[in-house]
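Have a look at these structures, which come just after this line.
Just so it is clear, none of the values below were taken in a lab; they were calculated from the coordinates. Please read these numbers as outputs of a predicted model, since none were measured by experiment. Cβ atoms are built from the backbone, for glycine too; each structure is taken alone.
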Structure I
Amino acid sequence: MRIGIIAAAIGGILAAAGAGHAAEVRNSSFVEPNGERVLQLSIEIAAPAARVWKGFVDEETLRHWNAPVAHVDLRNGGEIEESYDPKARLGGGQTIHHRILTYLPERLLVLQNISTPPGLPGAAAYPKIVQVIQLEPLAGDRTRVTLSGAGYGGDAASSQLYAFFVEGNAGYLQSLKTLSEGK
């Protein structure tokens, strides 16, 4: 049941994004010299970085477009806690909980997972992954958003989690683009 909620949420994001837009997401993933994989996806959004940034750190914006349950303590060492399940409670076992390792407003957000709801494929590997969210302002009030997940090993849990986020992060970026461009 719990995996069904996560899968349904990701499926909904992918459906909302539209299959025809998948080409807009660039996959520049790579393998580090130590053998760890980095999942790296990016997209260009026709919106200024300040608007795109809100999609990551503004509680009301998060609740509107991505996670109906959300709390953000935006500071180095702060936390982001959210859930795709509107019945979940903050501090409960049904939320995704990240520690903010560091951030630069409207430019960079670095996260590490603290906990996730049961049922996420490869969940055992998730606390080892460092997520780097980069916003690069471009000419004409455009922004390139790059999501990088570093630390995926060669073990089964890492491979399951990597496969899950290849699709999930692409849909997430498409949905963020739709939100930020006001479409």
Structure II
Amino acid sequence: MTSGRESSAGWSYGDEGREPVSAEALVERILALPDVAQVVADETSGVPETHWGDRFFFVGPDRRRPFATIVYHDTPGFDEDSRLDRPGVFRLNVELGRAEFQRRFGYPPAELPDRRSEVDFSRVDEIQPHPAYGLHGWACVLNPGVGRLPEVDRLLDHAYRRALARHQRALDRESR
């Protein structure tokens, strides 16, 4: 059965199970993971106003490398392929690493530049390489639907466990 519901932005969720999940619901899922901290970009963070409200998720006190982000804005001249300028569109970004990226997409991150023409980075509810950071093993999904949550949760758990291991390695180095 298809519902064919179309948003005012022109993108649609055509099948049952693709009802959109809110960014706030994803934030709650990520923050439910143990030891996860969130940084929300704002005036005091020094980022441009166009990125205020973007969210970065970390494990441990080191805030240099998030394992996931939720963004609501394009970066002109750098990251515009998702077309986040459409009303209500946001993007969940998840760090997979090279091995999981290759398992998920069937090719290593280094091949993404040669395969960009195969990817419509503006499609909603489709897990795909990140348009700017895919080369570094990141994936993304625009406005995931309810039916996509099991895979989103699996990828978030993978990224979280990578971040947890990275944090533990840093603690081990400090204790030497």
If percent of Cα pairs over 16 Å apart, for residues 98-137 alone comes out at 42 when worked out from the coordinates, which of I, II was used? I
If mean projected area of the Cα convex hull in nm² is computed and equals 10.0, the structure in I, II: I
With mean count of other Cβ atoms within 10 Å over residues 114-121 coming out at 12.4, pick the structure among I, II it was computed from. II
Which of I, II leads on relative contact order in percent (Cα under 8 Å, 6 or more apart), largest value: I
